[in-house]
Structure P
Amino acid sequence: MPLVSSKEVLEYARQARFAVGAFNADNLEMVQAIIETAHEERAPVILQVSQGAIRYAGLSMAAGMVKIAAAQVDVPVVLHLDHGTSFEQNVRCLREGFTSLMFDGSKLPYEENVALTAKIVEIAHIAGLPVEAELGKVLQAGATPEEVAAAMTDPDQALDFVQSTGCDSLAVAVGSIHAMKGREAELDIERVGAINDKVGIPLVLHGASGVKHESVLAAIENGVSKVNVATYLKQGFVAEMCAAMDAMPDEVDFRKFLAPGRAAAKERVREKIRLFGANDRISGSGAFRSPPTQQRSAELGGAEE
């Protein structure tokens, strides 16, 4: 089916109290793994193209793979720019047919973040596209607990930011860390709830690969509607690819190494889709199941640590 906007997907998720998985589309096999699994699980899904993927494959190629794969399934697929670094990058993605944009101005002084985000929101809304913004800083692996705490999003500032920019969703810093290889982080759930009460728009959790499952679930209960996962998928992909290479040292058909990696990534995508409560949300006709009244509290008892 044609690509859809993240706005309708995230608003539905927010009402139904689940989260949409947002997975990074770095190559053909990862695109296939994500979209095939979403189709099998009857789940809406967000495929993210990062700055690194754009440098690696080129913007048109990265977007084109997602568009072609999405056209082959009947579940909602969003093509989203992950951590857009500039106004120009967002405009290029708008022109390329993305259905969701992001500007990450978290490294800028607050006033500059507000001004640039508002500028991108204005042009995106003219074209009918939603914009994710970021406030606070989700740090990289290796950051100290003190640094993570100091970088967290302030709820009152979040309200001012959303009112000043008109952004459609907000990525918040609440204890997660990018590129963690273990699942050790715990989120500040009280802060998540306070931000949610203030801003009234879908919240986004970045760096979720390293967050404990029960903490992710608590965040979803308190307003997180989009959860980003990248490192965890890459770990599974690379481990299986390397195992295949070790088992077939003389093989030159690299597809025999990539296929096991793709299969491993599929199962990790499936795990996250089910953890977030996004499975079985799409009917056989490709529409959202209505009304969105399923309560997440009834689903959390079987979640794994």
Structure Q
Amino acid sequence: MDSDAHVLVIGAANLDIKGRPETPLVRGSSTPGRIQLSPGGVARNIAENLARLDVDTVLLTAVGDDDAGARVLAHAAGSGIDTSEALVISSQPTSVYMALLAPDGSLDVAMDDMSCIAALTPHYLESKQHLFQQAAIVAIDANLTPETLTAVIRLCKEHQVPLCADPTSAALAGRLRPHLASFSMISPNVLETQALCSRSFAANDTEAAKSAAKRLVALGVDIAIITLAEFGAAYASAETTGHVPALQTQVVDPTGAGDAMTAAIIFGLLEGIPLDECVRLGVAAASLTLRTTDTVRRDLSVDLLYDALIT
């Protein structure tokens, strides 16, 4: 893969609203806690992680013509992402992700409103063909409509660009299932894997996770990475399969950890690094992200990523 070309990332950019209670939640009542607002969105998160790893990154997304949209795009541009082709629309507000964490930092429940992303239409992508032509890799999240997803796949095939996908959620992963043979890499978690290939297993069952990764490869994916939270990641390709354990770390906030892993693996693939080391880099990036309240770690760098592998 050409490390000098850009990575084209397509999908959601939104405002994250995260609440972490100071005491156990009481249903039907208000609970004291801390509430944080920050830029988010799976595609935007992947793009920011890549930009912080010194990868030339272009983001195709849509935000509303409102304060939240301006904030999200300004932060992205300030992080080094090329947002010059992003859409700003007046018909929808900027997308929002709202998460409620448990006191220990783990995710309790979340909700999102991504209706704004429907503005990323096949016609819009057709007008950006030059970005596909100049891309080393295209990376998407599953917030794209089925029609837009089909258009992305077609454009990647026309321009012979590898396509990577983050399934985003168990509810959205099914959109990717009919197209598995079109993906160079896919990075689901346990629940998303079940939606993709009907394999059910526990996160601590690494052998079953490796088997599921191999099943995704048998269905046409070139590289399958299954994220297993505190149990690391399982992976498979036509040549190899394996498991990389998680690094021991304190979980401050899990938001964005999977996106960091996806971005670090893409970084490794761009550099021509063997798959096992790519996954190790991904696990390190996820661990670094778990240690901060930020959706993307602000001080992320290539040096910090490699330092995390040996600390």
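What follows draws every value from the coordinates through simple rules; no lab data is involved. None of these values were measured; they are calculated from a predicted model. Cβ atoms are built from the backbone, for glycine too; each structure is taken alone.
3, 13, 20, 16, 11, 9, 8, 7, 6, 4, 2, 0 is what came out when P(r) over Cα pairs in 5 Å bins from 0, in percent, for residues 165-260 alone was calculated for one structure; which of P, Q is it?
Source structure for this number: P.
Once relative contact order in percent (Cα under 8 Å, 6 or more apart) is calculated for all of P, Q, which comes out largest?
Greatest value across P, Q: structure P.
Which of the displayed structures (P, Q) returns the greatest value of FRET efficiency 1/(1 + (r/R0)^6) of positions 21 and 69 (r between Cβ atoms, R0 = 30 Å, to 0.05) on calculation?
Of structures P, Q, the maximum of FRET efficiency 1/(1 + (r/R0)^6) of positions 21 and 69 (r between Cβ atoms, R0 = 30 Å, to 0.05) occurs in P.
Which of P, Q yields -10500 for helix-only ellipticity at 222 nm (-39500 (n - 2.57) for each DSSP H run of 4 or more, over all residues; to 500), as computed?
Details: P: -15000; Q: -10500.
That value comes from structure Q.
When FRET efficiency 1/(1 + (r/R0)^6) of positions 133 and 229 (r between Cβ atoms, R0 = 41 Å, to 0.05) is calculated, the result is 0.65; to which of the structures P, Q does this value belong?
Q
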